[in-house]
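Below, each structure is written out as structure tokens.
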Structure I
Amino acid sequence: MDSLKKYLAECIGTFVLVFFGCGTACVVGCDASIGSGYILTALAFGLVIVAMAYSIGNISGCHINPAVSLAMLINKKLDVKDFLFYVASQLVGAVLGAICLAAFVGVDSKLGTNALYNGNVWQSFVIELILTFVFVIAILGVTSKTENSSIAGLVIGLTLVLVHILGIGFTGTSVNPARSIGPAILVGGDAAKDLWVFIVAPLMGAAIAALIYKFLSSDEKEVAKK
């Protein structure tokens with residue numbers, strides 16, 4: 001029953017992320033030259049993380065992102081079974097969020113789908129990898145100490161705002177395969193064709209962050225044992 005609660009929490013959290021984050025992008029727009037919609041979208045994604053971290057964080061850890069779950073798997077904070085069910089739950093939540101959003105704004109709104117920067121696959125891949133690396137290493141750092149638990153949600157949410165402020169102008173910012181998959185399935189076209197970039201790059205960025213953080217924190221653990 002506890003496992004089911006965790007998976008349901010991940011589904012709900014990802015639903016909220018897609019509905020409110022991508023929904024804000026649809027409603028206010030993400031044109032960097034205008035500015036206000038750009039910033040509001042970045043804030044929406046970050047504020048969802050803050051809200052969910054303090055509501056479902058004590059149930060599932062509030063990953064709501066397959067890339068984050070992968071990093072936790074690599075760092076042995078999640079077992080393989082939970083990883084697979086977390087990812088499945090996140091994908092279901094993302095698709096449901098996109099379907100619900102489409103009922104209000106229509107598929108023609110693009111539902112906040114990601115897009116290649118200047119049509120360039122590798123530039124888009126690299127920026128997504130870097131953005132996800134920064135996001136995930138911040139998560140690993142702030143959640144590594146129990147004394148940070150009261151501020152972890154705020155730090156993670158603000159970090160997501162940070163990566164969106166830069167990333168929206170490039171790719172619309174994914175850093176989360178589920179967030180990209182949900183809307184792209186409904187929109188189709190180029191959004192679906194280029195979707196692999198927004199799956200593989202965030203997963204690679206998260207894996208690199210997990211491995212580097214494990215290396216950086218290894219000496220700290222040895223000192224603690226002494």
Structure II
Amino acid sequence: MKRRTGLILALDETDGKKALDIAGKVSEYADAIKINWPLVLSGGPEMITKLSDYSDVICDFKVADIPNTVKLIVENAVSRGASGVIVHAFTGGDSLTAAVEASGGADIFAVTEMSHPGGLTFTAKHAEEMVLLGKECGVRGFIAPATRPERIAFVRNIAGPDKLILSPGVGTQGGKASDAIRAGADYAIVGRSIYGSEDPKRAAKRFAEDMRGLI
């Protein structure tokens with residue numbers, strides 16, 4: 001995955017035509033597009049392939065299942081053009097290993113702590129264990145919250161310099177892109193503040209400029 005600006009667009013738009021239009025407008029500034037179930041369920045899994053014409057696509061499916069099901073989901077996402085897939089780490093080493101083995105060279109990212117307040121209830125309490133497990137299983141990187149930059153630094157300290165950290169929660173949830181990068185993230189993930197904007201390209205540029213000189 002290229003790293004020009006450090007910006008990843010979380011494209012949770014449910015109108016497929018609008019999503020493709022936004023992808024085209026922000027491709028100059030977004031290093032990747034992250035999609036979740038809302039767009040896949042409304043626009044179909046072919047949205048993965050269509051969006052891959054504009055940028056690297058990360059399927060944020062937060063896969064959390066037994067190894068065989070994890071394998072099937074990851075294989076199908078990658079076969080449609082996904083450059084990366086996000087999975088949960090709490091399912092254990094066998095499921096994480098299944099994701100890595102099924103990736104075909106695509107990036108597997110493990111969630112260590114979610115960005116909303118509820119992320120403090122369970123995932124934050126086990127973040128260190130999940131980072132260590134992810135390293136053992138060979139994931140490419142981790143998801144750590146921009147809403148709590150100190151937790152990014154915590155994850156970076158355990159993960160080491162060679163793992164990627166993607167940080168959601170920038171913009172509407174209150175996180176700041178430059179703060180996430182300074183704390184140790186490689187990419188800041190921004191959703192509604194860009195795709196919900198009247199001018200998505202201008203909004204993407206603003207976030208990219210916030211990180212300029214830090215990437």
Structure III
Amino acid sequence: MYLITVARAIEDGRTEPVSMSHVATQLDVTGVSVNQMIRKLDARGYVDYEPYRGVSLTELGRVVASAILRRRRLWGVFLFEKLGMSPARADDVACDLEHVTPDEVADLLSGFLGHPEAGPTGRAIPIAGDRASSPHAETLSSLSAGTLATVVTSALPEPLAGFVIDQGLTTGATLEVLGVGKRGDRIVAVDGDCVHLGPELVEGIFVEIQQ
């Protein structure tokens with residue numbers, strides 16, 4: 001929510017860095033809470049925090065925010081056009097769905113809706129190709145057992161993003177796929193440790209296969 005709040009402020013014409021007070025007001029939280037979370041996001045590479053000035057999105061932060069906003073606005077269109085909700089209500093409900101929708105499902109939803117360009121409230125829907133900065137990147141979900149790959153980026157919301165980082169799956173890390181489960185989950189080796197990743201995680205981790 002912090003990342004997409006900054007992203008929406010930029011959409012509305014605010015220049016970066018976006019003030020911490022604006023983020024606090026939009027999320028209805030205290031300045032202390034904003035400061036603590038922004039510092040955590042800065043440490044994880046999602047934002048650049050400038051004391052007394054505000055916060056800017058890094059490339060990784062922009063990718064993650066775009067992926068979340070894409071899912072949210074596609075669901076908003078579905079709820080508005082297919083279920084008859086008001087634009088505001090559709091956007092509110094879509095906020096709950098954005099965090100549990102794999103990008104593959106979002107792509108299918110976009111096709112079902114005719115690839116809309118804007119959500120029900122008129123905001124642009126980020127394009128699917130905006131997910132990863134590397135032209136050779138693909139999702140971890142596409143890799144078979146025995147494949148070696150390098151982590152490029154991820155497009156996961158918190159707390160999932162924090163979990164994969166804690167497991168060593170940071171940008172530049174090398175992993176090997178040890179096994180593939182029936183549900184699409186993966187067992188990978190990172191720095192000698194085995195990590196089990198569910199389907200919702202492997203859909204949001206982008207990698208480059210090592211040749």
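Bear in mind these aren't lab numbers, they're just calculated from the coordinates by the rules spelled out. No experiment lies behind these values; they were computed from the predicted model shown. Cβ atoms are built from the backbone, for glycine too; each structure is taken alone.
Starting from the value 2.5: which structure in I, II, III was distance in nm of label points 7 Å out along Cα→Cβ at positions 24 and 40 calculated from?
Details: I: 1.0; II: 2.5; III: 1.8.
Only one of I, II, III returns 2.5 for distance in nm of label points 7 Å out along Cα→Cβ at positions 24 and 40, namely II.
Kindly point out which one of I, II, III the value 114 was derived from, the read-out being volume of the Cα convex hull per residue in Å³. It would help to have the intermediate numbers written out before the result.
On the way: I: 114; II: 102; III: 124.
It was calculated from structure I.
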